[in-house]
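Scrolling down, you'll hit the structures one after another.
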Structure 1
Amino acid sequence: MQFLILGLLLDGPLSLYDVRKRFAAGISLFYAASFGSIQRALGQVESKGWVTRVDADDSRRRKKLYVIEDSGRRAWREWMLSPITGSDPEPTMLAKVYLLGSLPAADRGDCLRMLRERIAADADRLVSLAAELDETEIPDDVREVYRYRRATLDHGIRAQALTARWLDELETS
């Protein structure tokens, strides 16, 4: 979440409430974040020196704005160009695509390549697992159980293929 917030701050200074509004306005469709988790993430990026908290000029209520520093820009760019790790890559992939327009045009292809590599690796694992399962003799008494479990695996394979095509279209459009 820290890097998603840094990406939002690339557009200009935001308060905690502004960041929360950005999440509510669409980011929350692919990246869940509570008010408390956003507040903690802002504190973390501030403690790393990636953002600075300043007083808003036009506020009588002592509104604080978070401003991204050069070190935050560098950390964000490094994250955008790094491979996705972990067992649930979709939220991170969607966050990177969401922020892709803020990355210099010369770097966008590299970011998309990294995303496609992860999708391809995951797809290969699913296809291998499906082939292994399809070679397994299934007893009649569990054939219906297997049918639905195999259908779920097939969904994963199709979803990976769709995501790969979507990423390809992003690069060529």
Structure 2
Amino acid sequence: MQHVILGLLILHGPLSLYAVQRHFQQGVSLFYSASFGSITRALTQLAAQGSVTVAAASADARGRKPYTVTDAGRASWRAWMLSPVTGADVETTALARVFFLGLLPDADRPAAVASIRARIEADLAELEDVARSLDGAEIPAEFAEVFAFQRATLDYGIRSNRLALAWCDELPARARG
């Protein structure tokens, strides 16, 4: 979540806690859910790490405290954008990175997409290996119906990864308009 918040701050400039939450609700929440409390914790951690600075409360009635990305925060965000995709929720990470892809210099974008694509290819290969081993297995008759639906679930994973690869391959053309 911290890198998503850094991306929002890079994209929109200094933002208050409430503005960060609003930007989550207006776009990022389509693929990344975050509670008010988790955003608050992430901003606090980012400030403690030196990735953002927080200004004193403004003079307005609401006392907003704008958060601003530091050079260290920009470097951390860039490193995340270009790093290998790890973790269990590949789709959320991939969508978050693509959401902010336009903030990277043109020269860095292919590496960011390649990182996403490499993880999807690895996941697809693993799923296809499982499918091959299952399709060669003899299933007892009493489990045939259960297996059919379990195999359908595996097929969904394979198809969604193939779609994600095709989507990655289309990204460079989107940048060219």
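Quick notes on this one:
- Comparison of 1, 2 by distance in nm of label points 7 Å out along Cα→Cβ at positions 56 and 144 - largest value held by: 2
- Which of 1, 2 leads on distance in nm of label points 7 Å out along Cα→Cβ at positions 16 and 88, largest value: 2
Bear in mind these aren't lab numbers, they're just calculated from the coordinates by the rules spelled out. Computed from a predicted structure; not experimentally measured. Cβ atoms are built from the backbone, for glycine too; each structure is taken alone.
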